[in-house]
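Structures incoming, each one as structure tokens.
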Structure 1
Amino acid sequence: MEDIEKLVKKYLKSGYEYEIFYERKKKLKIEVTSQEVENISSSEEHGLGIRVLKDKKLGFAYSSFIGEEEIRDAVLKAMEMCELQEQDEGNDFVRELLPPGGDSVYDEEGLSRSLDEKINIPIEMERYAKELDARIKGVRKSSLTETAFEVKSKNSFGVYFSYRGTVYSASIATLASDGNDSAISWEFRASRRLSELDYKALVKDAVFKSVNLLHPSPFETKSLPVVFFRDSFAMLLDAFSPLFLGDYYVKGKTLFKDKMGQRVASEKVSIIDDGTLPGGVASAPYDAEGIPTRKNYVIEEGVFKGFLHSLYTAKKSRQEPTGNSVRDSYRELPASGTTNFFLKGGKATLEELLSSHGEVFLVLEVMGLHTVDTISGDFSLGCAGVLYKNGKKDKTVRGITVAGNITELLGGVEEVGGDFTFYGNVGSPSVLVRKLTLGGG
């Protein structure tokens, strides 16, 4: 970092502040089909992003190469972009490095395992799926991805931080077939350590969903209690996460803009973002700008507590940064985002949720999440699942819709389950909602 900083200073004109963000990432991906390796890919890249600040104007450029010529060009480009921008009181850099929040996990043991050991994991996932249920006739794809990364950042105020980490993820798509019908379900898990990646649990869930979606029956439109299986609610939570971000607050694009301290959900609902969570996929000591990560409630027992802020959105809204500045890569500017984002779990079992009313619909799959309206909170999604009567499976239903508004959904939460699970950086238990409209197909 010292050599990079010397070059930045060499070409930076007087009057500019600077921030250097360096990232190195190495990725290994293994894909298996029919218990045979279909693809193994390995990639490695590094690069840096440079932000410059002058008179409340901000410029940005990046480079995938870190030679003197490339750094010079990036510095000159950043200054050029800075001069073209409007002044913005929100533009600033972190001035003081405070003690770190969470920890980043670097799994040396996992990285040292042989390629054959890693290949065996997606092969074993497919084998295990077929052992669990004879109706599993195949696996469309079983995969394991290993990512190792390093982050370093330094600015002209002397703020320097660095950390490195690992993330392991696995996914599978199981094909169930029984008679003249078939169904496919997909499942995903991630962990910071390879030894803690519970791939058998994800296989069990994929098999459970695919075999329960066989042989669908007709369904007429009606309103009734709905249980979202934990991964379905996690995906819904992720789709509506922009409602809680500082960038959406600053732009006036969130329905929670004037709801601070007000009840916006059932008292059963507590939604948390925690960048300090031990072993969390998105846990780190600092956010992308050098603010310590921390635990933030956005909704606590139904009451809206506040937004997730980067330094920019905090200054624009005259609030404190929450350690939620994120960057997808060194090629991107920092923005407000989620870290480990989840709905706090309860104690009820899935069976108790399904037997809570005479009729309950279990949502096992949701489709079309990209269509949700994060401004109004409205959604209308394709779904598939199982209708239960008096706690017993009545029939499978596919090709219907579930519609409503996120505030009505959160307000209608009667109970949350004790089967909490993380799917990457988003987590949820199964959730019972008092009533939603299901459109027959």
Structure 2
Amino acid sequence: MKKLFPLFIILSILFSACGANETAISLTEEPSAGQGTETAQTEESTVETASRLEVDVEALRELEITVWTPWYGVEQSLFETFVNEFNTSNEWGIKVSAQTQINFTNLYEATTASLPTENKPDLVIALPEHAQGWFADGVTSDLTDYVEDPMYGLDADDIPFAFWNQDISGKARVAVPAQRTAQVMLWNQTWADELNINSAPTSADAFRSQACRAHDSMKKDEFAENDAMGGWIVNTEPMTAYSWILAFDGGVLEEGNYRFLTPNNIDAFKFLRELAEASCSWQGASDPITSFANREALFITVSLSELPSVARAFVRAGNRDTWTVLPFPNGDDGIVAIYGSSYVILKSTDEEQLAAWLFARWLLDNEQDARWVEATHNFPLRTSTLSLLGDYEKTRPEWKQAVELIPQGEMQPQLGSWRTIKVMLGDGFDHMYRVNVSSGQVAAILAQMESLAKDLSK
């Protein structure tokens, strides 16, 4: 088995305070007439709103900062619009310039290479695992003081747990969320009704039963070419593999170390291989979304950003079926694995760091958050943003169904090494299908994943 993954091993590696400053009012002194209450309220208000960051606000005037992004197309265009709006409206006169690095891989490599130089950016929109790695190297700022600052802080209670806590390392905050999404399961409810399936699957057994029933129905028509279709179209994205592992109460970490060879993980991979062996899942669709719209699959897996493409595919196919967004079935409420990008502030001067924070905080305001949703179709980062998205969710009921799954959200490992381990997981999961590994051999696959993970995370 040691020669099982020579190609994907190479690919995996390549892709790689206030107490001393507070004003106290003596409890033993009596305030003078006409002064006491007003003075106390004024001093209390000052304590609550004064910044603890010790940066002269005048030092922000006309200060220039640089932001590097991983985007192109619609996302980059909208981000540049945000930059222009912030530059013309922010009260401090801060000037932001944005540079795209095209994708997350290029951004990570360019940022890492820039760290010893004077040309490094002030703010980077990177993956949480990138932020974790840079923070471990001591090149990024702990944002705790910014988040908790009385004047410049942020209401974290308005941001869901799985979004907000992804960027924690110990007691430090290494970043704040920029975008969050998930892989979700889509289910053709109308077709399920015709197959006498009365409800969406909430367990792995129910998922298998429905997928197999859909497959069996394909063998009853006159078209031989669709006899292998009907169930779940296999999706080998890393976050799909991770989601299935979580759905079986598995995981990839044990006491802070990577652990793949566990009973629950074996159960997850064995279930998926048995599904394929029974032809209740299948591969080979040139476009899974089109296949789903053509009733060639009862289930497919997509990211939130692909939901509009699914709706368009149904229109093109003339298919008026109702389809629904589901979590990965776990016998309870289901799970979704949350992922996405974060705002990372690199270490620089106190003034530049505050300016970068103020821009990131502005981007997290409800208005900007809502516009991000409308452009990318991802999750809103703030619960209160939903009040601005009433019209949006009325025309996109499936997106609303996805948003309702946020409480079932689970985080990724909070480690910089997840950058390479995630790729390895996806490659191994894909390899398992490409070479038709039998359900009885999945333990060997997971054992090799665990060995590779230990090597890659050193």
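Each value in this text was obtained by applying a stated rule to the coordinates, not by laboratory testing. All values reported here derive from a predicted model rather than from experimental measurement. Cβ atoms are built from the backbone, for glycine too; each structure is taken alone.
Here the criterion is mean count of other Cβ atoms within 10 Å over residues 99-106, and among 1, 2 the highest value is seen for 1. Look at volume of the Cα convex hull per residue in Å³ for each of 1, 2: the largest one is in 2.
Among the shown structures 1, 2, from which was the value -13000 of helix-only ellipticity at 222 nm (-39500 (n - 2.57) for each DSSP H run of 4 or more, over all residues; to 500) calculated? This figure was derived from 2. When mean count of other Cβ atoms within 10 Å over residues 371-378 is computed across structures 1, 2, the figure 18.8 traces back to 2.
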